[in-house]
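Enquirer: Take a look at the structures listed below.
Where a number appears in this text, it was derived from the coordinates with a stated rule and is not lab data. This structure is a prediction, so every number in the text was calculated from the model and none was measured. Cβ atoms are built from the backbone, for glycine too; each structure is taken alone.
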Structure P
Amino acid sequence: MSLVGCFFTPHPPIIVPGVGQPSDLALVGGTVKAMRGLGEIAARLDPDTLVLMSPHAPLARDEMGVSPAPSYQGSFMHFRAPQVRLEAPGDLELVQRIINHSSSQGVPASLLRVDGETMELDHGAMVPLYYVTSGLKRAWRLVLLSFSYLDMDAHARFGTALGRAMESSSSRVLYVASGDLSHRLLPGAPAGYDPRGAEFDQAVVDAFSAGDWGSLLALDPALLRAAGECGYRSLVVLSGVVGVVEAAGRKTKNRVLSYEGPFGVGYLVGEVEMAQLASERKAGS
């Protein structure tokens, strides 16, 4: 079936009802509305498997991470909302495809350690999944990924490997890149304040909106350091994924659904729309 769509999402637990109070949710109303919109889009895309890259998944310095977990579970217990829970089986066939394609691309990738049969989901995965899966009408599988301290070229090549693995899958796959932008937008922000944080966020939003992956990949490393971000590597991997889709002749279109940073951290919600697969166009005609 292949890749049916790509999302870029923030992951602050405060946007989840039960974690964030009504007054908090009101301050991030644009983000909440956009994330609910992604849930509606995901329902229309009707995926079999979600592949999600989380900045807070276990990280290896010199290898990209791919989880071989047979199952996943998670909650917001550590954020005072244990009643908000998710669970899903893994997609081990797709895991092996990702590892194989990474090897063919010369990108170091390893299987994340899983204690037992079930892997606990971090908030970088839980927040996007809470919204993205909210409207799904049938069971779905999950593959969790993590990035590394490898250079940006390696992350882009991993995106190429990942894109090829998802495109060759027999399942309908939806890719979710999780990441927050600058953590230094305001005085009192979680990582301190730096005026270049807003400069970084504007550059990312403009490049994503225009589908200008070249400009995104060319951002000054000094600007990244000043921004104190945790989403840039997710975007670099996403650029490789989209490149595979476009190389196969499928048109893509980027949409920014929302951007805001009321708590000093930049939250970008975006979608990469993909042309319908030829097989699906034929089936629907």
Structure Q
Amino acid sequence: MSAAALLAQLGCTVVPARTAPVDSGPRTADGKPDLNGIWQALNTANFDVEPHLARPAMALRPGPHGPVPAVGVLSLGAVGSVPAGLGVIEGEDGIPYLPEALAKKKENLESWLERDPEIKCYLPGVPRATYMPYPFQILQNERDVIISYQFATGFRRIFVDGKEEAPLDSWMGWSNARWDGDTFVVEVTGLNGLTWLDRAGNYASSSARITERYTPLGPNHMTYEATIDDATVFSQPWTIRMPLYRIVDEDFRMLEFKCEPYAEEKIYGHLRKPGTGPSAGASSQ
């Protein structure tokens, strides 16, 4: 479903996007836009980068009158539901999956509780790390740009004018960048293909090449674009686009979210010695 179709179904009208103001914000000593600061996306792309209606849960099972939440998330009620979203994909054609890749995407969604890397606290990869519901901090100088993510204490070093190739595949990939006017362009390769693009099972392979574009719109806003080029999964490259917002609260600090211990029972609980696991009838205090 395209964003336009979803808006029509919801009875909404499209408001034209604002154009970028002349003043793109503060500058560094070398005249480049100053991206330093703590930023965050405010959208539902981590649920699904495509346009989507609200539904009772990410994981569903057949019910007597339509899908109902899977047993594993039933007790979460509204907390486990999925809010509606207009999507972040450029154009109205959706994600151009190849047939076999589309089948895998659907399998991913059906097996969300077992497969989503986010549930296991694995690093989210690029571009998903940008639009997870957590802040991230950019530290910029002339030679390198560091991005520190709150979720799973993710980290990227981006090499300005870098030419080296990735020495090995990894969760967050290898990032070389250049400036194109006021737009910071990052080429990401060397991804391990184990990450997802959202909770809906959208994914790319280890062959993916991600081109990110960070374009300031003013002192506290910028546009983020990521073009995903992966001929093993998609019939053509496609792009997501969204605004990012600088957090201006003077007292705000990036806090750690080391979620690894919270996923240990999920991943390794089956290895417990028999008789030592949590009692199924134990009450939560």
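Enquirer: Ranked on distance in nm of label points 7 Å out along Cα→Cβ at positions 138 and 186, which label among P, Q comes first with the largest value?
Expert: When distance in nm of label points 7 Å out along Cα→Cβ at positions 138 and 186 is calculated for P, Q, structure P comes out on top.
Enquirer: Can you tell which of P, Q yields 27, 20, 14 when semi-axes √(5λ) of the Cα gyration tensor in Å, for residues 74-153 alone is derived from it?
Expert: Structure Q accounts for this read-out.
Enquirer: Please compute mean projected area of the Cα convex hull in nm² for structures P, Q and give me the label with the greatest value.
Expert: Details: P: 14.1; Q: 19.1.
Structure Q gives the largest value of mean projected area of the Cα convex hull in nm² among P, Q.
Enquirer: One of P, Q was used to calculate P(r) over Cα pairs in 5 Å bins from 0, in percent, for residues 146-193 alone, giving 6, 20, 27, 25, 15, 6, 1; which? Show your work: numbers first, answer last.
Expert: On the way: P: 5, 15, 16, 18, 14, 12, 9, 7, 3, 1; Q: 6, 20, 27, 25, 15, 6, 1.
It traces back to Q.
Enquirer: Out of P, Q, which structure matches 28 when relative contact order in percent (Cα under 8 Å, 6 or more apart) is calculated?
Expert: P
Enquirer: Which structure, out of P, Q, was helix-only ellipticity at 222 nm (-39500 (n - 2.57) for each DSSP H run of 4 or more, over all residues; to 500) calculated from, if the result is -12000?
Expert: It was calculated from structure P.
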